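All of the numbers you see were taken from the coordinates with simple rules; none came from a lab. Values in this document were obtained by computation on a predicted structure and should not be read as measured data. Cβ atoms are built from the backbone, for glycine too; each structure is taken alone.
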Structure I
Amino acid sequence: MRTVAVATQETVLVGQATTVQQASAAMLDRHVAAAIVVGGRGGVGLLSAEDVTRALAEGRDATSTPVEAVASSDPLVVRLDEPLVDVHQRMRASRCSLAVVVDADGRARGVLEDHEVS
């Protein structure tokens, strides 16, 4: 059985106060479509390239807007050891193209992307 671990993509981790510009630059440098936003109390969020685009379209200043203002604060979170087919079904049912992948201790390890979610 294939698990989420085989399809997890590396990503960047950013703090909540990181600016949209800083996070976007890190995403571009690593060639990834999302950054995991980590909080002080173990909270997790997800900043996608779409979130960055939307923030700019709304006229937000990328040099001063923190990612916590534009990132998803309640992303789908999945475990490395979950069956991949089950997670893809959950992603499609909830129309989430990206999910945050965590290990058994709840630490963010990467992102899972489903290109078939529209």
Structure II
Amino acid sequence: MNYYLDAFKKYFDLTGRASKTEFWYFMLFNIMFSITAMLLDEILGMETVAKRYGLIYLIYTAIVFTPGLAVVVRRLHDVGKSGLLVFIVIIPVIGLIWLLIVLAGDGYPGRNKYGENPNKKQKF
């Protein structure tokens, strides 16, 4: 949960690096909260957009979009790629698959041009 909250603390921070752990924990909690928002919309009968998405889900998505984008950019920095590569998802299917493969890869063990290794800062 700390990784999820850390992403909100770095809301507009597109510099630095995000570890694989930070990225995937953020995604895990994001999926859990998205499903919860959808269920709440269903239970409360708040579906609005084409009877598919409800108000709670749309508000949650709007709030989490910027920190989600920022953590993806920082994760790309950790693997040594430019944050602009996030736009590869414009290419249907292949772009998303390629991005997921890159995001799942290991980061550089030492310092790279985007900063210090984030794994050194983690305390378990």
* Hey, distance in nm of label points 7 Å out along Cα→Cβ at positions 39 and 79 derived from one of I, II reads 3.1; which structure? -> II
* Quick one: Cα extents along the principal axes in Å came out at 51, 35, 21 when computed from one of I, II, so which one is it? -> II
* Asked: Just checking, which of I, II has the largest value of distance in nm of label points 7 Å out along Cα→Cβ at positions 47 and 71?
  -> II
* Using helix-only ellipticity at 222 nm (-39500 (n - 2.57) for each DSSP H run of 4 or more, over all residues; to 500) as the calculated read-out, with -18500 as its value, let me know the right label among I, II. => II
